[in-house]
Structure formats: structure tokens, C-alpha cells
1. For which of P, Q, R does semi-axes √(5λ) of the Cα gyration tensor in Å, calculated from the coordinates, equal 41, 24, 16?
2. Of structures P, Q, R, which gives 11, 26, 24, 18, 15, 5, 0 when P(r) over Cα pairs in 10 Å bins from 0, in percent, for residues 154-273 alone is computed from the coordinates?
Structure P
């Protein structure tokens, strides 16, 4: 795309417009600036709310992928890429899943997490090549993240993922109607679900690290958290498959067991020791009044769902 056409394309993006609420922000007091930013941030959750039906479709694809041994792979550039990597990196310690299960790819590679790699987002071929490197296939879900909608690296990755048989998602903060534009026809045809949280112009024109980044963070949190709940990683409203990899998580594990079962600190420590540090097993042992081996068998029978294991039932998505 030549520079004039790129200029015209950017003109169509809501994230590249000026925000009427902040036209004189450079002349305002610190208190006023903060209030202007905060007032605009309040609109983000409402914009995300409009997309819940589409987020629900995305979660269904992700759950099906996880249940069939597949992966969720985020792809983004700049802020969008960093948010994807952060969400992916937080899933293993929070939910006890393998590091490969949720992955994040950022244009420019690992170094781009800490220092901008200018121009890395401009190559659709590099995005496509990342899908080939990951050996993306039918059981995987690939989620492109691009506030502007137009990021070539992300579009290249998503289109290639579709060719390879993966389910494809797209998270943007520009209007859904833009997908009907001629320049996005190929992208639209490659998507299974588009999530378009229209947050409007940024307080600082084009600074999508602000409202757009917040919206993207909310959406990715919703996708992975809901998917993890649906595959049995949560009991009541507590994460019960966390890994006891540091002192904080050891103590959090005890608190979870104590809160759910009502036992003492010392008893929680004892049961976790007997359960070899596995919170789910400890919970089943206590709530079902069974030994370690019986608790393990119940969890296997229930596919890891604690509620079903306590009741001695087969697996079912609750």
C-alpha cells in the first residue's frame, strides 16, 4: 500500500480521530486532565458490553479447542501484542495449565515486549510465517488483536491460520461496519468471530494504549477466564488449579481450601501435603470424605471438575 492510500485508510478509523472532550487538554490543570481521562475511560466497559454475544461465541470456540488438546494463540503488534502476551503468560500460574495452551505472539519478537520494534507490524508475510512456525491446525484458535483493525502482521497471521484450518477471532476497537469496506474483505472472509468494542477516539489522538488497550485487556480476560471456568479450573468463584510455585501461592492454596471447606490452617496444610500440593485433590478428599487415591479417581472420572468429583458424577460442563 502506498503512503497516500495508507493515509486515506487511517482517516476512516475511529481510533485515529480527535476527541472533542480533550481539545484543550494541554491547557488544563492536572486535576482536569485526570478527570477528562477518567470520564472517557468510563465508556470502555459499556463498549465491551455490546460485544458479549460475540465474546460468547469466541469462548465456545476456545473451550472446544482446549477440550480437544488445542491452543489459543494471540497475535498482535505494539500494545495489542503486549496485552496478548500478558494474558497468555498469566494463565499457567492462575489456572495450572501448560504454558503451550495459551500463547502470545508479538510482531518483532520477544524484544518488542520491552522496546518498540518499528516497522515490525507492516509485514503480513511475517505474520503468516509465525502461524507456520507454530504448526497451527484444526484444533487451534488464533485470535488477532488490532485496535486499528488494519495491522498487516496480524491480518497475515489470521488469514494463514484460517487456511491451516484454525478457528479465527479478531479483537478490534474500530466499528464492525469497517469490515464491510473493500480493503478488509479478505480479512472479513477469514474470520469466524469479530469482536468490535467501539471505544471512540482516544483522549490523545491515536494513542491506542489508552481506551483501546483497556478494552482489549477486558476482552481477553473475559475469554480466558470464562473458558477456564468451563473446563473445570474454578470451583464456586475460586481458582482451584493454581500451581504452588512460590510462597504466596502456597498460602493462597491454604486459604482456598480453608474458605471452601471451613477447616483450620493446620488442617489445610495437612490435607495439601497429603494431596501432594494439588488443591483440587485436597478439596475432594475433604468435601467427599475420601482418601487420596479415591479423590484422584473421582477427579479423573469427572475430567477435573471438582463439583462433579465431590458428587461422584461423570464429567459434565456445569
Structure Q
């Protein structure tokens, strides 16, 4: 049996359905969230309609108000981030068998998505012992991943837009990490991340301003690829409960996975991760007001 084709995507940028071969499984790709300007009706729904009966399965763990619409469709396995912190742990041999033969695996272009793709190719078996735990630790930023998981994570923070490299990583994982040449490329990419990490720490030290329970970082003038925005948010959370950065396009708000905060509800966003939400920069006044109403940012009384 030949290995399935691979396609990489994000919730806001899905591939053309016509570019995907045969029956398709979609892994770790959230339904588009209305608050980002790329709504379910504009992005996810047309993709689903174009795939039609060629959709074999859709497996995802990001909160979305429209999950209930698909509850009766056996092709969809959907849950919240609180129920499953990462997607690979949802992929079981039974689920893979039920979906049947697939020709294309479309997955999120991040650590969680790539590990989910490799596990699907392996019939629901981890590519190495502890891979599911690594995916959970890295996607929730809680706990400590294995040394291997940490190196893959750092490598993907550098080359997450390189589809050829992502394909190599999935095939390498599905081969139980036995290809030494790919192992070397993963390590080389992880080492290139060092400069990005150093610059991220520099920007955090220079630009974070703490008010109340919020650490706010304005990235105006910082080239997007100079910093790791996930790491930047984590550094902000060492200063305050909530970290925020603004760039030319968006305002991104984040808190620890176990904080109990729900920015989706707070900002009226239909889906995504409750503890990390991005909205257009034009909504910055709303973000500030919402954080203030929650008692996190000085300026507006609660209630």
C-alpha cells in the first residue's frame, strides 16, 4: 500500500479541494473562527462542500460553536482543547480503520499536526513511545517534552512554511525516526532557531510593559520572522497572567492553558483555542476593554 499524499494547511488557509487526491482525512485543523475575518462560512464551509463525499474523516480538538452541527456525521471526531490537549492522542487504530483507505492526509503545519499525520499513516500507533505526550506538552505548553520532541519543535519553529521539509518530517516520523539524514536536517534546523530565540528574548526585554495582570508587547517595526511569537507570549506569561502582542495586522492574547481564561467568550470569537486568540488590530480598543472588564487590565471597573 502506497503512502498517502500530504498537504499542509492552517484554519484560515486551506488547500484547494481539487488539489487533493482521492479520499481525504483532515487532522488538527480547526474550523475557521469568525473573529479573525476568515469565518467558517467563508473558509471551512466551501472547503467541505468542495470535498463532498471524498472527506473520509476530520479530527480536531479546537473549540468551536459549530461542532454541534456535525455531531451526527460519523466522519467528524471533534472535541475541545480541554478534552484533548493535542490531536495525536485522539487518533486510535479504531478511528483509522473506520475511516478506511485514504489517499491524502491534510494536516495543520505545526508539531501537533505533523505528529497526528504520522500517527494516522502508522494506523493509529505512535511514531515513538511518548510521542502523544510530547504533542500534548508542546501544544499546551505544559509539562516537559522529550529531548527528541523538543528538537523537532525547535526545528519546526524555523521551517514551518517549507512544505518539502514538513513532508520529510512526517515521513521520518512514520519511519520511526530511523533516517539519519533527516535526523541531521532536523537538528540543523533546531540549531538555526537559536538566533530567533535570542532575538525574541531581546524584544521581550525591551518591549513588554506590564499593567495589572497583563504584559503587553508592541511589535511595530519588528520584522515578523525575526521573532517566535509563541515564545514571545510565553515570556510575557512569566511577567503577568495574560500576555498580549500587537503587530501590523493583529492583536494576539494568551494565557496559560490551565488558567481557566476563555478569550473566545471574552472577545466573541466563534472558535479556536480559548487561551490564545488573535483578532484584527482594529479591535485593539475592544481587547483592552474586555481585559479591563475582567479585572485583568486597569481602566474599566468589573461588571
Structure R
């Protein structure tokens, strides 16, 4: 059966702070998470047929995650279970401005155990878009599995979407991270990257020049989306640039999943209109929809299970600025 999007990568539990106990200790909520599945969750809610390739532990968290994917409508036919390694856990500390700090329990975690021989070739070939991030490139065997999936997608002329989603603690060195993320950029047609990631990757502090440097090195990339948090987002295509302001929320709790939600918003537009040369008006529409979706998710704890509906996104776009 044909799929709109197939994504590969990490599926984990994000422990996020949710108040304090009577003794003054932080209370942690076990939210289902993982960037690729956050992307799929919004796409599924917007009416797209999606599936996930990855691995969880054969433990209660793995069971919870599989149940949540089924609940939100993400295909689990390629979700594996590891008998020996537990589901990956992430502890998220949120700062007063909504930014976050991550601590990972992943040495190893089940998401790292996906093997080359477990990659479902026909599922990837059935997709319109194959989406991935860099967490599945930090170590073997999942790195080899990711490379195999990318080669299958590339050989089958599937559109490839990449969000580096840099998590510094998970890499043995930032030099290795840069090397592997460059590998990912060699394959992708659609690049979504954040402001701090592009500055780190290129060493150039002018965003336009940094994007130009990436497109010079990786000329097969057809479109670049740059997210800048409270400064909004930018779309670059064929020498043109369109900027869209953010939707600022008074009741922002945290930014977990905001970048993933933005990514899903632009992939939704591309699925509906095809990957082609867009007019500046279309680029603006794409960014506005993705910015609105990302803004809504910052008002909710977690991401995967609480994605906004199309109606909520459209209502925010129509609301007085």
C-alpha cells in the first residue's frame, strides 16, 4: 500500500517536568517522543498515510509507545522490539523562556539497535517522502540501517527530507556529528535546519550566506527551511528567499516538538502541491501554516499525542496578529 511519508529514527520516552510534589520534588510525566514520529503524528492528523521504521525495547515503555503510535494512526508494521536493550529515555529540563536541555539514557538504547537486515525495502519504495534525522546516525548498527534506507529511497527516486536535529550529548564528538550530518545532506532534497544548527555546521554567522554555502556544497537540495524560534522562519529556493514571522503565544510552556511540528507543516504543503518551484506567495503560505502549527504545540506538554488539528492551525492563521 502506498504511503505519503515513511520516517526512520528514534522513538523514545521524554520525561518532562509537570509541577512539583508535596515534598518539593519535580514531578516527571512520561511523554511519548522522538522527532521522526512527532513529524508523522501531525501529518497523520492532517490526513496523510504514514509509517515509522524504528526499534523500541520489549518493555513497558516500548509497549506504551507502540500503543500511542497505533492510537494516533501511525503505521507500526516496521516497528521492531529489542529483547535485550531497553527503550531509550530522555529527560527534558525546560527553562523559563521555554527552551530545553536534554539528558539521554541511551548507552545503548533500543533505537540504536535497528539493523540493516530489518530495513523494509518495499515500504520505503512505496513512499512519496522518506524523512529522517541525525540521531539514527550516531552509532552502529542503526547508522548502517539508515544508510541502507537512504540508498533504497534515492535509487527509487523517492523525495528525501532531512532534519539534522542536533543533540550534542549523543555524539562522541562534534567533528563526527558534522561528518555524519554532511552525509545526510548528500542525500536530501528537502532540508529543515535551525538557526543554531546552521551556524554550527557552516561557521558562518550570516544566515543567507550560510544557506548559500550549504547549497553550493550540496546542490541536489531543492528547498531549505530555516527555523529561528521567536524570529520566525525562512524558505530558500532557487535564489529566492521568503521570511514569515512567528505566532507568539502568551501561554507557551515549552518548545519540545516545535521544530518537528514545523517540519510536518511544510511536508504537508509539499505533499498537497508537489515538490516544485513555488511562487513567493506559496512559500509564504507554507511557512505561515508551519509557523502556526509549531506555535500551538508550544502551548502543550509533549508533542506526539497532542498535535494541533487543521482547524486549530487555520483558526490561528485567521486570528488578529
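Just so you know, all these numbers are worked out from the coordinates, no wet-lab data involved. As the structure is a computational prediction, the values presented were derived from the model and not from experiment.
1. Working: P: 41, 24, 16; Q: 32, 24, 16; R: 27, 24, 20.
Corresponding structure: P.
2. Working: P: 11, 26, 24, 18, 15, 5, 0; Q: 12, 34, 30, 20, 4; R: 11, 45, 35, 9, 0.
Working through the options, I get structure P.
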